[in-house]
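Below, each structure is written out as structure tokens.
Throughout, read-outs are computed from the coordinates displayed, never taken from laboratory work. Not measured: the values here are computed from a predicted model. Cβ atoms are built from the backbone, for glycine too; each structure is taken alone.
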Structure P
Amino acid sequence: MIRIICVGKIKKQFLKDAIADYSKRISKYTKFEIIEVKDESIGTIKEIQKKEALNIKKYIKDKDYNISLVIEGEMLPSIDFALKIEKVFNNYSNINFIIGGSYGLDEEIKKISNLQLSFSKLTFPHQLFRVMLLEQIYRAFKIINKESYHK
């Protein structure tokens, strides 16, 4: 199973539509779930990150493989990303992709992650990034299954 654990809700309908489309496509390959936790707004940046980390950790189990999406993480080409997912599924039944809020992820979440992954050194809006992540997960399953997909 793949879970996307993310801070905040999607507000724009066009993003909701894209997420629904990719979710449907991914669900043909594996069980799939998106978990949205509360977007905290009161306190210092560190306090907000800590509160969001507590909300995220409620959904993480000891036997899960956790991938934090962080700007300083490792960057992988799509083929290597697909191979990584395939390899992880050989040893784990659940993969969690964790997307932080506006201030990023708390260090505690990064420490419990098996992989810190970056899509770019650029910063993306969190709502848009969710669509980008789903597209790459879908692309990975197409690669794993040796199915054609547009370039």
Structure Q
Amino acid sequence: MSEDNFAGNIIVNLASLPDFLRTPILKKRMVEFFSKEESDKKEIICNALEAGPTIPFLNFSKLFKSWLKIIANLPEEHREGMFLAYIKQSLLNPEKLIAFNLDGILEMFLQLEENEKETIGKTIQKIIRNLNEQERKRILIMIPNNAKIHLKI
């Protein structure tokens, strides 16, 4: 990870914090995300996609689960904006997803409360439905079949 990947460095540090510290800091950073310029949002997403695979999975899984729990409780427009930003960036750089433990990420999703899984699933379904046909086909190729089943897409 490069020295100037500030968002990535923050993510790496957050991953090693205990829940009671990680969650409020992560929530604050996520809320700040929505006040950023589009170019800054894109850079943050790129840095996060770069940093994620460099974090030991045990730490990453805790961070990712915290992220999911927070995002499940954000307003729909923020949840949709966040997921859409990650999906769009993944469509531009699909190779970044290869380094992730997608089965482990799905496992973190499956550990959420039912209402959180449903909320996130509906948001992702809506985003995928609203993609153009080419983008929809490309993102569906990237999503593992097991995840498609659980997300009902």
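If you rank structures P, Q by distance in nm of label points 7 Å out along Cα→Cβ at positions 61 and 141, which sits at the top with the largest value? Structure Q comes out on top.
Look at relative contact order in percent (Cα under 8 Å, 6 or more apart) for each of P, Q: the largest one is in P. For the read-out distance in nm of label points 7 Å out along Cα→Cβ at positions 21 and 77, a value of 3.5 was computed from one structure; give its label from P, Q. Checking each candidate, the match is Q. Name the one structure among P, Q that helix-only ellipticity at 222 nm (-39500 (n - 2.57) for each DSSP H run of 4 or more, over all residues; to 500) of -13500 was derived from. Working through the options, I get structure P. Computed over structures P, Q, distance in nm of label points 7 Å out along Cα→Cβ at positions 117 and 133 reaches its largest value in Q. Assign the value 18, 54, 27, 1, calculated as P(r) over Cα pairs in 10 Å bins from 0, in percent, for residues 13-84 alone, to the correct structure from P, Q. Derived from Q, not from the others.
Determine which structure produced the value 11, 42, 37, 9, 1 for P(r) over Cα pairs in 10 Å bins from 0, in percent, calculated from the coordinates; the candidates are P, Q. The structure behind it is P.
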